[in-house]
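What follows are several structures.
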Structure 1
Amino acid sequence: MLSSTRNSLPASKFGMPGERKYPMPDKSHAVNAKDRATQMVNKGKLSPSERTKIDAKANKVIKGRSLADLVK
């Protein structure tokens, strides 16, 4: 993803919106976010509870619900 595209995404499109990490504008990025989050937990750089939150958001995107529905 280009940095200009990433910068234009609203915070609600990220698995960790406060830090703008794990962008999920579409299903392929959501799948990637889950994989990267798992890797970071295994390296000790992300807590399991943070991964659970990222996975939950990613699953909604993968199943066709937008992240905008989650913030309502």
Structure 2
Amino acid sequence: MKIVIFGFALLLIAVLLMGVRVFFTKKGEFPNTHIGASKAMQDRGIHCATSQDREWSRKESPVEQLLKSDKL
């Protein structure tokens, strides 16, 4: 039983220490570690895989462009 209580206490302390900034500051929020939010990555033109997939799925394929055009 002592091991369970000790483990729970250790887990609670770890969670509190990881969230000090969030729990104890005004407007506390977890840092945004998303690649798309990084200024350095944006400058290099690097996006996350999800954003790139979404962008590619919105693009029209060359076949669809040809079928829609009047050049046939």
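All of the numbers you see were taken from the coordinates with simple rules; none came from a lab. Nothing here was measured: the structure is a model prediction, and the numbers come from that model. Cβ atoms are built from the backbone, for glycine too; each structure is taken alone.
Suppose you compute log10 I(q)/I(0) by the Debye sum over Cα atoms at q = 0.14, 0.24 Å⁻¹ for every structure in 1, 2: which one lands on -0.76, -1.01? Don't jump to the answer; show the numbers that get you there.
On the way: 1: -0.38, -1.07; 2: -0.76, -1.01.
Source structure for this number: 2.
On distance in nm of label points 7 Å out along Cα→Cβ at positions 39 and 63, which of the structures labelled 1, 2 is highest?
On the way: 1: 2.7; 2: 4.5.
With respect to distance in nm of label points 7 Å out along Cα→Cβ at positions 39 and 63, the highest-scoring structure among 1, 2 is 2.
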